[in-house]
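> Please go over the structures that come below.
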Structure I
Amino acid sequence: MLDISPMLLVSTLIVFLVLIAALNSLLYKPLFSYMEKRDADIKKDLEEVGNNDSEIAAFHSTAEKIINDGKLEAHAMREKVVAQAKALASNKIEAKRAELALEYAKFEEAMSEERSRLSGALRLEVPNFQAAVSAKLHQI
């Protein structure tokens, strides 16, 4: 059957323990230290990301404030320009109205003078018309 050799059993146990000690010092300790370092780096990066989130939120709020201020300033400038344009247009309209009123007054004055001239010319022609009408009536 099976024989158990104590010498072989002890030597196998010694080789196993030496192998475990060698693996522990050469493989497991560096591996565990690397894993702990990696976990620490991950935690540090997560904290930095949390800090970055707050910085990003601050930048977003600053950007929103700048955009809103810009919109308000643009709106104020637009209203100012519109008001200036309306005032300029109003001034031009009033100037044109005054010009047209002056031209209309000149036109009325010219019409009045023309009416007076035509009325005078007709008065001068009245005796000729009367003579022509009298001549026509005598012919009938």
Structure II
Amino acid sequence: MKISTKGRYGLTIMMELAVRFGEGPTSLKSIAEKNGLSEHYLEQLIAPLRNAGLVKSIRGAYGGYILSREASDITAGDIIRVLEGPISPVDFTEEDDPAKRDLWLRIRDSIADVLDSTTLADLISFKEETHTDNYMFYI
């Protein structure tokens, strides 16, 4: 299974909103500028996230988007399923060889387990833990 730019950028949006949770709405423009992404593309991704109830939109001059619930209550699986569809490494049918079908099911379940056990809070804490200042030393 390969996650497309929809899934990757969707996770980026949600992580940025998670970092700013409780600080008020965040504009897509600020997320796009900070991450070097297309604001127009992010606008296309935010609609399904809003329709799924993962984010809320705030109108007005200082509007933007906020998470609909705590970062610890939203998983990577929630986001990926909204933007990418069902999690499946391959399409298979009941007519497939049972051994191969079992393999595909175990792979699918393993991927789903990782995505469903990783919350936005986990992702932003990992990002903060691994962030180090990059110093340039010249000799």
Structure III
Amino acid sequence: MVAIIDFGSPEYDEAKDLREKILRIPLGMKYKIEDFVGEENNLHIAYFENGSIIGYLQLKPVQENGLKMRQVAVDDLHQGKGIGKSLVDYSEAWANNENKSFIELNAREVAIPFYLKCGYKIEKEPFEEVGIPHRFMIKRF
């Protein structure tokens, strides 16, 4: 089940733990308190299974009518099962309902094929973020 969760809630804390496990620890990094500044203004979307969060992403407002997809994480025991696709589909439906015109993201190199299948287009040159290669991608509605 996919649902919006509240910033600062116990579910948000669980999602932060998942993000760290999937996105930071493999890189030898940990989140710092300042990494969460501004997240109170973002939309937090979680995928639940048996009452636990096994997938997460957030949407940050950008420009006049767009969103930036950030912090996409699916528990490694559940990857390849369509959870990421469910989160992206939910996000796009929400964005369309809110009359947003695009969603952009910075994709890790390993995730680019996934986002291409979801209809996102690569724009701009490769760059490094958190010490690994990324590409800027966008989907316009």
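Bear in mind that the values in this text are calculations on the coordinates, not laboratory data. A quick note: this is a predicted structure, and the numbers were derived from the prediction, not measured. Cβ atoms are built from the backbone, for glycine too; each structure is taken alone.
> One of I, II, III was used to calculate FRET efficiency 1/(1 + (r/R0)^6) of positions 52 and 116 (r between Cβ atoms, R0 = 30 Å, to 0.05), giving 0.55; which?
III
> Matching task: -17000 is the computed value of helix-only ellipticity at 222 nm (-39500 (n - 2.57) for each DSSP H run of 4 or more, over all residues; to 500). Pick the structure from I, II, III. If you can, show how the numbers build up before the last one.
On the way: I: -35000; II: -17000; III: -6500.
Derived from II, not from the others.
> Here distance in nm of label points 7 Å out along Cα→Cβ at positions 84 and 108 was calculated and came to 3.9; which of the structures I, II, III was it taken from?
Considering all the candidates, the number was obtained from I.
> Could you figure out which one of I, II, III the value 57.5, 182 for Rg and Dmax of the Cα atoms in Å was computed from? Walk me through the numbers before you get to the answer.
On the way: I: 57.5, 182; II: 17.9, 66; III: 14.3, 41.
Clearly, the read-out refers to I.
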